[in-house]
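The following blocks contain the structures, represented as structure tokens.
Derivation of every value follows stated rules applied to the coordinates shown; laboratory data play no part. Values in this document were obtained by computation on a predicted structure and should not be read as measured data. Cβ atoms are built from the backbone, for glycine too; each structure is taken alone.
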Structure 1
Amino acid sequence: MAAQLATAVAPAWRRYRWAIAALWFLAFFEIAFHRFALAPLVPALTAEFKLSYAALGALTSGYFLAYAALQLPAGMLVDHFGARRVMLASLATLSVGVLLFPFIPNFEAALGLRMLIGLGAAAVWICGVKLMYVWFPPREYSRVTGVAGGSGPASDLAALWLLPPVAAAIGWRFGYFLAALSAPVVLLLCWRFLRAPATPPIALAAPSPPATPRGNLRLVFANGRLWALGLTLLLYFGGYVGVLSWLPTYYGRELGYPKVEASFLAGFAPLALPLAMPLVGFCADRLGRREAVYAALVIANAALLAVLPLVGPRAGERELIVLTLLISVSYAGIILPYSLLPSLVPASAAGTASGLINTLTYSTNFLYPIALGWVADATGTLAPILLVVAAGSGAAGLIALRLAGRTKQG
């Protein structure tokens, strides 16, 4: 009976599932854009509000503090109320925050709105993971996670490459406001087109036993692999946030590039990821060793970040672009832990499991920019920032290697 039902609904989900993935892509693109939209505006904000490096780091961290604090509650809400309702509420909150931000009168208002934007962004990725369980067969989990995850660096690229020239031409406030208008558009698209299958394709996902919020919490908290994956992302993805937050300033103030050109060069850090993430997911599935591929990428990332401050001051622009692109590729492993979730928890706990991993991941993301700002203030230079991030990725790589070794033994 289950097989007949899955066959009957197959044409419907096959036609619509990539539309769902496109909505996930657009929604995550929107929230990720505002993750790093402040990075290319650092000179303008510094001049207008007379901010220190640590204060600028606090503006970035305000987003991630709110984002991290809501991850586990957001996951439980997604499991309880469904992905559509939570997605719409999140995007509505985000829209309010980003539309008001260009009118900030002072640092305190900026920090408060950055936290509101973080609250609105918090549940969007978790909603997408939940939708993946419902709409996609297991053989497509890695590639759809890679496609959706690739929207994050694509939006980082848009923030670093498109916002600076617009802000230089018409001012940072009006430029940011124009960029913020896309948020209510994405909200309307999700309201119109986001839905669950009329009849869930039950043969496509692992069976989900009856679950309660408390039961889901017990299930995910007892899973050691979830904690280990979260710890690696805490260091690995946290470093990505730190690099994207400070790289334009490093290229400008340390290497002497003009403001717009520094943002352009830093934009190569996420440039390869929209293509590299789906490719990594596909290759990891074909090889059958997601953990090993993940460990290799994390270790490569640590090595490349350690090399950049050593060779950067002597490198030409072409060499700097190549090195930045390699760093970009090394961050493509970020999506792999999420593609492992369906093998660890049932669909009824997908949101809670994603929330646990994201809580660990983003707890570092709001600390990293502030800590790196302190390092820059204390040393009077930005090069040590890259070495700190490299050390974090190195530690994550060792943990990932241990996970890959245990999987091989098992």
Structure 2
Amino acid sequence: MVLCAFGRFEFMGRRRRRLERDARRRAQRLARLQRDGHRRRHNTSPPSNTRTVIADTTAPTVVQVNRAANTTNPTNASSVGWDVTFSEGVTGVDTSDFAFTATGGLGGAAVSNAGGSGTTWTVTANTGSGDGTLRLDLKDDDSIADLATSPLGGPGAGNGNFTTGKAYTIDKTAPTVTIVSTSPSTAGASGQSTITWNANENGSYSVHVGGRDCSTGTQITSGNYTTPNNVQTNVGAAALSDGSNTIRVCVRDAAGNAGSKTTTITKNSDTMAPRVTRTVPVANATGVVPAANVTATFSEDMNAFTINGTTFQLFKKGSTKKLAAAVSYSASTDTATLDPTSSLQGGATYKAVVSTVARDLAGNFLDQNSASTGTGLQEMAWSFTVRK
């Protein structure tokens, strides 16, 4: 009797718990249905198994056309490049989409390649011949489109054109260098010569002794040049070799073109002073004809510029006024000739003088008594008498 009562109570407990569980589940289902209904009415969270599609209706455009990285401008290169940037990824880019705007004497430029992907493309071109500016332009023919097939600039040719890109300055002409003077053009064991020069373009310069071109020989100086200024470059004797030396002045412009001009300096390391070894008339001669010229032959080759009416003179005895005469020098015979303007006076005695200002090719001054020490330079002087 007691067991039956206990079993009935247990059965009633299980039933009550099941009813309570079923009630909770119905309440949860109702709450879920209410939330879903609210979301549908207020369009708040879309079902997880749907996708939103946004249509691309914006046409691509050219953002910029810049000179390619790591290039120089101005340039003398035979090939140059540009980086072309679009507003979004595009396809259909090829060489036919580009043209040039050229100025000056530039001609024959042609696009050689167009490659890339997405928003960035690189275009290369041959620069042709001549000098001038070269700009890359894009000409829209609707062959370029984005991934949604929208053509460049929108439907219609020409509305995606781009003509404001960066241009190259093409310069393939070398500067012209002019040697104004080389003074003196001969050098001795010491001292220096001065080369005066200029060029028709700004740039950097260098001066070389010897060599075949602007990259060979011995560079003795360098710097920056501004046209049209004259530059004086000193070349010391220590930089020269005995004999003829080629001096090359080189100017390189901003595009890398190098122009040059050469001059010659002859070095003679001789340190021996020149002398007069023979005269006509000879010293103390008599019976000299009135129409005679006076000559002096030297012991070595002389600098012709130092043989003139100042260094070779003729005086009548008792006078300090030199006679009018023409003076010349023959390099083949090392002989100076003094030709008086008027015939000499019969019976008169004359004195001829070659001064110490006369120099040989090494720059040594005349010293008629070089064997003597401590006496300084000695001029050459001699006298003769004209017949009556």
Structure 3
Amino acid sequence: MKAVLQRLRDLSIRQQLTVAIALLLTLLMSLLVAYLVHRQSEFLHRNSQEQAHGLANTLAVSSTSWVMANDVAGLQEVIQSVAREPNVRYAMLVNREGKILAHSEPARIGLYLTDPRSRLLHSAPAQVMVLANDSQVIDLAVPVLGGGRLLGWARVGLGREQVAASLDGIRRDGLLFTLVGIALGTLLAFLIAQSLTRGLRRLVQGVGRVAAGQRGFRLTFRRRDEIGRLGDDFNRMLAALEKNETEREFAEMQARAAQIELAGLLARADDSRQALLRTLEEQKAAETALRLSEARLRDAQRVAHIGSWELDLVNDRLWWSDEVFRIFEIDREHFSASYQAFGDAIHPDDRERVSRAYQDSVANQTPYEIVHRLLLADGRVKYVQERSETHYADDGRPLRSFGTAQDVS
């Protein structure tokens, strides 16, 4: 299967389109013919069953009086009238014990039916019985009733040779129809593929000419479909390529001139490089000093139990130093950095007082200082002293507050 698919992929686009459409048509036509044959088969078999039922019912109704009178000659006349119908293989009348009272073959009169299918009638209820229903025959028995009791059975066997012949004819016509459809569809697919790939071949040739170094030509397409637009795009691409190559040549000339100038600049750049290295070394030393200062600040805060914090009032973002996290005994990874989250850590009895004091300091532009309690997760209580100041915009809007928190427990 993989080899077949690989061979299909190796075909040209025109061949792939033709093969794909032909295979699709074959599948669709085959499914259509199979569906029609199936539906016609059901219709013909149903008609033959209805015909057998009608003949058996007619035979049962017509023979009731003859069975009750035990008139064999009359029964035989009724049988022969039914036997003359098309496709009837046999017709018979049997009593409840399976004895043949009348038959389309008179030599069978007086015999008993002993085959397994016939023995089903001995104990069957008084209703229509289908004894056989296949592609060859439909064997159907209808009860003969008289005075409300079962007298016997009217049985008709209808051959289905004509049904089979009709289905064979339908299959032949369907096959012919399928072959003609596939042939016409394949021809149409070939013509469509030929039309589509003609433009593609011209594009492929154009690409080959460009790859070989040719310039200054254009492809002309009279069609306005996708291939025509693709050809227009190819021409625009070729024009852009020619323009880029011209600009590249000009740029190469400028680059050569710049190389000469660069050689002089490199000589002068050495001094600048040395100065830059000195600046970088100074910056690195400053960064090292800054990190050392930050480490010392952290150590000092840890020893003094004083932490620092900053609150962005515009974006509601709160920053704590490491010592504040230790004082509040809060995991940095599980802390939502906001004023609301800070308030949740305060003892419930102090929250309103702390909030009011801070809001008043912001509103009155005064320093903020307060001692309040913290309610820790394990129920312990700490006392913390807070101090802060607030910076404001030119129009008086508060921008940010910064302050300290000290454990005074």
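So distance in nm of label points 7 Å out along Cα→Cβ at positions 253 and 333, computed for just one structure, reads 3.1; which one of 1, 2, 3 is that?
Source structure for this number: 1.
As an exercise: P(r) over Cα pairs in 20 Å bins from 0, in percent, calculated from one structure in 1, 2, 3, equals 15, 16, 12, 19, 18, 16, 4. Which structure is it?
Corresponding structure: 3.
Among the shown structures 1, 2, 3, from which was the value -21000 of helix-only ellipticity at 222 nm (-39500 (n - 2.57) for each DSSP H run of 4 or more, over all residues; to 500) calculated?
Corresponding structure: 3.
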